[in-house]
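Every number here is computed from the coordinates shown, using simple stated rules; none is lab data. What you are looking at is a predicted structure, and each value in this text was computed from that prediction instead of being measured. Cβ atoms are built from the backbone, for glycine too; each structure is taken alone.
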Structure 1
Amino acid sequence: MAHTLYFPLLLIALCSVSECVQRQYHFINEMKTWTDAQRYCRENYTDLATVDNMNDTNELMKSVNDVRLWIGLQRKWQWSSGDPALFLNWGNKQPDGTDECAFMRNGEWHDMKCSDTWFFVCYNNKLIVIQQNLSWSEALRYCRQNHVDLVSVQSVEMQRRVTNVVKLASTEAVWLGLHNFCSINTWLWVSGDMVCYQNWAPGNGSRPENCKLENRKGAVQSGGDQTWISLPESHRLNFICTNY
């Protein structure tokens, strides 16, 4: 009994310390307003830069110094993706409460009028829909041999990315890197992370799974609300790989 209780508690603890999704940053050598910069990033990459920690800050500073750069932070100080800003790196006496958008200079953030024009940074999380119908295990093997892994959806931001690309699929559902451990009724990502952010369809993901005949894996619906569903692992579906 002690082991049964300890394992889920350990997994829950990992939710708060697991690193955020890695991003590829792209400095854009054009001056735009914050809204125009956001539009440009969403059309050509993923979004305006999200900065979750000092590692992200250091990555941004590798390519530019002493330049004002729009980042994806806006009132009420949340990211362009809609995620809350849990990491903050404001400069002295910032924000001053008069402006609505944020730029970064030498690693520190400052608020500024959104109508001002500055250079900016986009980021990219590349997702690839594979239009082959494979079982979950075959899909996992394909992604790891040809890309990096089956996709893990650990935030609202990543769910939005999945929503954008899953429409390209030819099957009604698409495999995610999500699998169930029936012995403790726990879902995990292939990365080993606990499922902290959830987007299950009603009746899925919350009740004990029946694994007597076959193990259960997670998929996202390609139509409707693009919510997650539990399916037997032998179902043959399209799937989403990551390239980061």
Structure 2
Amino acid sequence: MDQTLFFILLLTALCSVSECVQRQYHFINEIKTWTEAQRYCREKYTDLATVDNMNDMNELKKSVNDGSVQYVWIGLQRTGRDKWQWSSGEPALYLNWATGQPEGTDDCAVMLNGQWKDLTCSENRHFICNNNKLVLIKENLTWSEGLSYCRQNHVDLVSVHSEEIQRGVMNVVKWASTAAVWLGLHNYCSMNMWLWVSGETMCYHNWAPGNGMTRENCSLENRKGAVQSGGDQRWISLPESHKLNFICSRY
């Protein structure tokens, strides 16, 4: 088998079986209805808490640092008979209902003693936000300079592995002073593929039309990925020497 083709197939397989994101959670010591909590999380963090597996569930429980709090909103909402979906729009593939739950009479979910139950959405409860810890750096640097800055002062240039992280990017990029903002996305011309600086392939993408889906012309300069700060905030391919704001991840 051609070595390049083998490498692409291997990366595709890794993308399909690995977790693309480690979720971070933030307990909010305020009480709101489910809809108010969702709005708060989307404005200040990313969204109401999404849980994909037992590791996420353990992190979710640890985020509640007030032992007197019992009912805590999570981002699970009923969208049809026996059908639940996360606030981010993701399907609920992992469930942790308490015995006898959901009762089927209410449309929103809370965590109670580490397990879930359905509750009337209009009740006022504490809640947990997904906290992706993204920071916009309003300095105009090349892609490589932005990468060095993030690694020296935070963790890395942001890798966008899901719609949820894209929502977090959209929340911070709107404050940028440049028309586009660097992401941790770079093109390997020899293999005609894009990879994140974290070493992972693109399990999720949000390219603007005409960007990212065809072979790049790297004869003059390498290409890197950026997100538009206006409009529908899609991703675009740019020469790496452009000087832009950039987004660092802090986890």
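When distance in nm of label points 7 Å out along Cα→Cβ at positions 120 and 192 is calculated for each of structures 1, 2, structure 2 gives the greatest result. Match the computed value 3.7 of distance in nm of label points 7 Å out along Cα→Cβ at positions 32 and 152 to one of the structures 1, 2, and report its label. Source structure for this number: 2.
Using the calculated result 1.00 for FRET efficiency 1/(1 + (r/R0)^6) of positions 24 and 80 (r between Cβ atoms, R0 = 30 Å, to 0.05), pick out the matching structure from 1, 2. Derived from the structure labelled 1.
Figure out for me which of the structures 1, 2 the number 0.05 belongs to, where FRET efficiency 1/(1 + (r/R0)^6) of positions 72 and 216 (r between Cβ atoms, R0 = 30 Å, to 0.05) was derived from the coordinates. If you can, show how the numbers build up before the last one.
On the way: 1: 0.25; 2: 0.05.
Label of the originating structure: 2.
Comparing distance in nm of label points 7 Å out along Cα→Cβ at positions 40 and 208 across 1, 2, which is largest?
By distance in nm of label points 7 Å out along Cα→Cβ at positions 40 and 208, the leading structure of 1, 2 is 1.
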